[in-house]
Each structure stands twice: as C-alpha cells, then as structure tokens.
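K.L.:
Read through the structures below before going on.
Since every read-out is calculated from the coordinates, none of them should be taken as a lab result. Keep in mind the model is a prediction, meaning the values are calculated, not measured. Cβ atoms are built from the backbone, for glycine too; each structure is taken alone.
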Structure P
Amino acid sequence: MTDDVRSVPALELRRYLGLWFEVGRLPLRFEDDRATDVTAEYTMAEDGTVTVDNRCRDEDGKPTRALGQAVPDAEHPGRLQVTFLPEALRWIPFTKADYWVLRVDDEYRHALVGTPDRKHLWLLSREPQVEDAVERSFFDTARDQGFDLDPWIRPAQSGQVVAV
C-alpha cells in the first residue's frame, strides 16, 4: 500500500462523459445500501462544468434522482469537485466533495473513482456488469492505494436507466 491516493495524471473528460453503471461502491450515508439500477450520467455544460445525474431505485423500488455539478481541477485533470446542493446554494464554501478518477481503462469502459480520505470508492462501467478479471484488476488498484473493500456493496443492475 502507498501512503497517498493517486488520481490519474491525465483524463480526457469528453471521453469520460456519458452514462456509467455502478458496479459497486463502499457504503455511503446518502445512498441506500439496497439501491438498485444505480447509474451516473455526466454531461458537459456550456460553462465547462459537468452536470452529474445520479439515478437509482431505492429499497422500495421508488425512482430516485440526485442532480449535481462537478468542476474539473485545472491543475489535476483526474480530479473534480462535486456538489449536490441546490444550484442557489452552490456558492457556499466547503460544500464540494472530492471526486478523483483513480483509474480508467484505455477505452474508457471502466473507471475506479474515489476520495483521497479513502472513505468513498466506486467501480463504474459502461455496461451493467463487468468480467470478474476486470473487477479483480480494478480491486487490486484500490487495495494498492489503501482502500478497504470488506464493506463493498454490489447493487443489482437490470441494465435499465431509471426514469424519474
């Protein structure tokens, strides 16, 4: 294990945009552990920020959506700051969270995203499921950077994007 969490040194943000399925994650206080069909869709806004559209079904099957905004870090291409506060409150200091791309494959089909404090981690894929070998490889990257994967959550994926 290394001491520091490392983001990718280069990220082609336009290639990263689009729909991602959540293959798995560490537990989050703001996301239902039993949520299913979890997706994140990223689109570029005219001002250069990224609109984040997270969707899922909660444990009761109810559609849920969270809209946020990500701001790329000009000095570190693999790092963004994300907020899900209502637009009118996004000016408040210290309300953005780190969103670091720790690994992305050459085809931009799979991505590992985490936070430098190692509390949050996601494995994302352009498809609802990933091959075991791909998952193991990305897990190795996470473990190498000091993430504890024991509490890992794998949401069920039907391959559908939740309509809200």
Structure Q
Amino acid sequence: MQTTRFDPAQSDPRAFRDALGRFGTGVTVITCATPTGPLGITANSFASVSLDPALVLWSPAKGSSRYPFFMSAEHFAIHVIAEEQKDICQGFARSGDAFDGLDWENSPRGVPLINNCLSRFECQTHATHDGGDHSIIVAKVIEVATRTGDPLMFFGGQYGGFAPQ
C-alpha cells in the first residue's frame, strides 16, 4: 500500500478532491422554497454541530446556480437519503426541480419536505460563514422526522450501501 503526499495548494485540484473522496459520507438532499417554486440540491457536506441548541451545518458551493437561493433562504430542510432512494439524490444532483413523482409536501413555513427519508431536519438559518469556494450554513433544527433503514453512502465518487461489521 503506497501513500501519496502532496501540498494541495501546489498540486492538481483533482488529487485533493480524490483524497477527500476517501472519506465515506452519507447523502442528503437540501430543499428550500423560491419565488418560482421548490428547489433541491444533493449534498454530502452535512454535519451535526450541537445538541443544545440543536444545530447542524452544510456547505453549498458558491459556483452552483442554486447557491443564491439557499443563501437567502430563512428556512430549508435537510433530508438524509436511504439506500433505496438513490434515484432521489441522483435527480437533485442533475436538476434543482426534480420533484416530479416524489412524495413531498410543503411545511407550514413553506419548505418543501420530501417524505420517507431516513431523517429529515427542518431548519432555520442560524449563521453563515465564508468557506473558500463554499459557504457554511449553520442552522437551528426546528423539527425532525426519522425512521429506521439503511443509508445511502458516497465514497470515491460512487454511491453504495453500508455494510455493518
């Protein structure tokens, strides 16, 4: 097994991205309301921040055409995607309006909520921070919906399942 070492500021950005891809993550779809309708985006930059108060974060890319909508949204939802819901995350990776055929509804705050995800966190923006070519959105969790099931995972640029040991 050979280890490669490099300075990410001095090397091909793809090498840094590939190294980051060695960290397996869950997959989420973030949704918000816009003046023209519901919007979603697939993201794996989700993390818990605090239990008290209940805070989470995610990091949208500044280069995304969907970025301004999420940065201006006061409320949004983070959906943790189940293994059998791979089509949902693939749809929102391609298009922000991939709601056709999905079981979804608007929350009382107008946030598009996808039903039957492993966990769903309806959120209110708490703080935003610069994060290089991304921003960091810290959010207060207002309401949670959750169920049992197997998560969809992302590793090395591919989707897969979780294999417990």
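K.L.:
Thinking only about relative contact order in percent (Cα under 8 Å, 6 or more apart), which of P, Q has the largest value? The partial results should precede the final answer.
P.N.:
Values: P: 31; Q: 27.
With respect to relative contact order in percent (Cα under 8 Å, 6 or more apart), the highest-scoring structure among P, Q is P.
K.L.:
Out of P, Q, choose the structure whose coordinates give FRET efficiency 1/(1 + (r/R0)^6) of positions 61 and 117 (r between Cβ atoms, R0 = 35 Å, to 0.05) equal to 0.60 when calculated.
P.N.:
Working: P: 0.60; Q: 0.95.
This value belongs to structure P.
K.L.:
Any idea which of P, Q comes out highest on volume of the Cα convex hull per residue in Å³? Write down the numbers at each step before the final one.
P.N.:
Details: P: 124; Q: 143.
Result for volume of the Cα convex hull per residue in Å³ over P, Q: largest is Q.
K.L.:
Looking just at distance in nm of label points 7 Å out along Cα→Cβ at positions 29 and 45, which of the labels P, Q belongs to the structure with the highest value? Before the final figure, lay out the partial values.
P.N.:
Details: P: 2.5; Q: 2.0.
Once distance in nm of label points 7 Å out along Cα→Cβ at positions 29 and 45 is tallied for P, Q, the winner is P.
K.L.:
When Rg and Dmax of the Cα atoms in Å, for residues 69-124 alone is computed for each of P, Q, which one produces 12.4, 37? If you can, show how the numbers build up before the last one.
P.N.:
Details: P: 12.4, 37; Q: 11.2, 31.
Only one of P, Q returns 12.4, 37 for Rg and Dmax of the Cα atoms in Å, for residues 69-124 alone, namely P.
K.L.:
Next question. Taking mean count of other Cβ atoms within 10 Å over residues 37-44 as the quantity of interest, name the structure among P, Q where it is greatest.
P.N.:
On the way: P: 17.9; Q: 20.9.
Going through P, Q one by one, mean count of other Cβ atoms within 10 Å over residues 37-44 is largest in Q.
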